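Read the figures in this text as sums done on the coordinates, not as results from a lab. Model, not experiment: these values are computed from the prediction. Cβ atoms are built from the backbone, for glycine too; each structure is taken alone.
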Structure 1
Amino acid sequence: MNKRFLACLLVASCWGCGAGVAAAGDSGADAVNDGGADAGRDVGAPEPREVRIPDRALVEWMGVEGIGPWWIEERLAPQPVAPGDRELGRRSIVRAAPDRRVVWLPPEGDRLTDAVLHPSGEWSAVGVEADMRIFLARGDRDGLRDRVVLDDPALASDRRAWTVTPRTVLRVGALSEASPSIVADGEDVVVSLMSEDSAVLAYRWRRAGGAFVRGPRTLVSPASIITPFLPIGGSFDDFDAVVSPYLTRLGVDGRGRAYVATFADLQRLRAHNAAFGTRLDLRRERLYPRENSSDAMLTRVDRDGSIGFVRVVGTADVEDEVFGVAVGSDRVAVLGRSRRELGRDNTELHVMVAEVGLDGGPIGTTTFDALDSGLAQTGAYVGSDLWVGGTEGWVQNPSGRSVVREGHGFLVRLREGGAAGRVVTRFDPMLPTTGGHAELRSIVAAGTALFLGGHEHGPLTHTGDGDRSLIRSDAWWAVRALP
């Protein structure tokens, strides 16, 4: 997910390298660049570094500043046993200063889902309270400063945003609890989420006078009934695969335009077409209409709340799943995985990267055969190159979600290859050596460096079936010079 921190948060004395780090990428009109004091300055290369954190998992980088990186980390938790249970993995905002320091740990019962840094050095976070309402939080290096509930009583007046009962209180559902995502547009934020009625919504909140001020709300896609594919048994949801159709992935470009990626099947597209008068369809080449499939729906939401474009992207004929978004200077990528075969065959899953221009123009979809199965979980543009990371090598139930053999991280670079499209080059030696089930969950590019993070010794689907205390992992992160 692009957080717009690649330029503005870098100061003169860089942690770990003795000098500042300049922003990566182009500096054109659409570049992800907040124009900070050190934006564009090439002030040295960082030293390689590896860090391990016991009993944690690095979820996502928030940004990089002079004294070190910021990230979200969590303690993994098992799946709920019964409907209504909430066995939350405690998440916190952490920074290296230069040692690890927890900046904010939400109260027990609250779930932090995403967070981002701002040019001012403050941070914003989004999460879910115990009653499934959404909160926005703001803080600085010393901790929490402000917190509000993201409420929207006017939502009841938009018939497209709910299924049966008008909603006067905004809530997420049991399966969409992890859906709220956040990106920064300067000191402002954009939040995307999937509501309890499976409506996809985007909200813009401005920061003025030390407080959050409500901006426009956008109905990205209407309320819809999504049939869940729930596993029979299991104690952990690897990759959030079970709930992935209920999540939103979010990125933002240098003009403050947000890009929301969501799962799209025929039910979703039919509801969308009926609500907006569009004619969206799944990507087909030889698929018969009676056969099921799914793709990704990518929507650009402009600063005024209007919709710039909606595109269905992915791999024709087979099922695609969405796990991330990356935004570059002239294009946006939807990251995930696709099935090799028609139907629900999980024998082998391929990495999927679908790119479109920032104006919605088609560019292309890249898929490649990882070791056994693979999925792209994170990505970062450096100029026109796209660095993609994720997990490969696991074995999955051919007709279900259960992961039954450990996987490990991978790192590749996608580079323009002319008529041949993207050329995929592996850079796995840049990853640290890991043990057990390991994942590369987040990448950020800053100047001449890649910051990589994830977890190792993680659980599989049935690891905690007999003893739920076995659901655990160890976090890792590393800094590597770009080759």
Structure 2
Amino acid sequence: MSSRTVVVALVAAILLAAAAMLVISLPKGVGSAASVPVGDRVLDADAGAVVRLELTGGGRTDVIRTGRTPGTWDLVPAGLSDDRAWSLDATRVRDLLRVIGELRCAATPAGEAKIEPGGWAVKLVYADGSSAEIRLSPRVLAGQGLLAVRARSAPGVPPPGERLALVPDQLHALLAGQGARAWRERLVLAGASASAARVRLINRYGSVALSRVAGRWGVSEPVGAPADPQAVARLLAALDGLQAARFYDEALPDSATGLDQPAARLIVELGWRDTGGKPVSVVRDLSIGGPADAGGRNLFASVDEGGGQRTLLAIDAAALSKISLDPGAYITRPATALSALDIGHVVVATAGGAEPGRERAWRRSPEGWVELLPDGRTVLLQAPQSAEINGLVAFLTSQAPGTVRLDAVPNVESLASIRLGNAQGDPLEDVEVLAVTEPSATPLVLRSGRVSRLYAAPPALLEAMVGPRLPKAKAGPAPAAGGGASPTKDINK
């Protein structure tokens, strides 16, 4: 081989090596895009750090952002201001982040593969300001779709080049059609069961307010009284289940929807502690307006979450009718909210009659109930007498009345008072015993504070002490619950 041939071959080899080095050193995104290795994740979504997603498709960009309450997400559709954001179904957003985080490259795209126009682009923005981006090809084939991904990069740093991957089509399916606009949250008071701290129900006839303190619910308006846990649970479940039948994103005057003079309002304060232990609260105010259709099946309503964010919608009137505005529906039914084990000391003192001021007292001891005699002696009760005091305690703590009234019961006479205390004698609660002097199906009245509970007959021990002065129950229906405190039970009447 001549020296000239050797030189030419050497130069050719050098040029080929240079060309190869040039191809290897090309920045990603220049020329044909690189591919994600088969089996590798296309992107680590780090779902807990994502605070914003920008979805671009169909000539618009919609923004998903974290909501005001933990674990919630809002959507700001293109063309709408921040104060008109939509609440999203948070499970759909979590599904989106989970699918992105779990996507793995299933196959290497063909060399000529490229992202065609018409698909969605998803930009993920993290709490530290870094971002990543995925572009989807609009077509899928045999359960797979093409995407291009730019890995997460810090703010101010040029983003890396795109890499292509053929992936299972879950992400394509999630964003098919309207994208996140199809994920709008229809539960208008979501979170009531889990996080409600206060609830206030208002209509033209009055209002009922309930609040949770140290894990226990109580009625605070129109009277203060312990609340029935089961009744509160039903209320919160009903509030949780209220769904929007339709949303109105166009501006409608309040005069056209009846919201200028709402028929009712449901105000729910959600409370929790943030990761630093600081108390946080959000108030959702649902106002009910007039009929949204000719048959009155749905009613106009608006949800105000503060900060100027107000959503106009229609809500099912039948679902609203299940929410009672009768305070008596939420007050604990028995005469006391104490449990039988709380009570270790009982005093019954008669009032008026032939033996006014007669008093009997009992105390629970390790051996059983003892009666405290006026001379200071104590007598351990035998089984029949213990059954009587246990019967009185059980009646006060578990017997539901025929009626609960918040107004003054007319035509009553005081018979006795019952003082309840703990085993050390510390006072817990006082209950007044009264009799309805006119014929009644429920002649016995037990009154605690402003709440009166009406019964047909007393327990045996009370019968022995005041029975002769208590009229016999008259057959017939008991008075209506609530005693006129609320002319209607329906929130939307």
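Laid out as a table, the results:
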| read-out | value |
| --- | --- |
| Comparison of 1, 2 by FRET efficiency 1/(1 + (r/R0)^6) of positions 57 and 169 (r between Cβ atoms, R0 = 30 Å, to 0.05) - largest value held by | 2 |
| Computed -500 for helix-only ellipticity at 222 nm (-39500 (n - 2.57) for each DSSP H run of 4 or more, over all residues; to 500) - originating structure among 1, 2 | 1 |
| Which of 1, 2 leads on distance in nm of label points 7 Å out along Cα→Cβ at positions 73 and 281, largest value | 1 |
| For 0.00 (FRET efficiency 1/(1 + (r/R0)^6) of positions 145 and 401 (r between Cβ atoms, R0 = 35 Å, to 0.05), calculated) the corresponding structure among 1, 2 | 2 |
| P(r) over Cα pairs in 10 Å bins from 0, in percent from the coordinates reads 4, 21, 34, 29, 11, 1, 0; which among 1, 2 | 1 |
| Relative contact order in percent (Cα under 8 Å, 6 or more apart) from the coordinates reads 10; which among 1, 2 | 2 |
| Value 5.4, calculated as distance in nm of label points 7 Å out along Cα→Cβ at positions 153 and 385, assigned to which of 1, 2 | 1 |
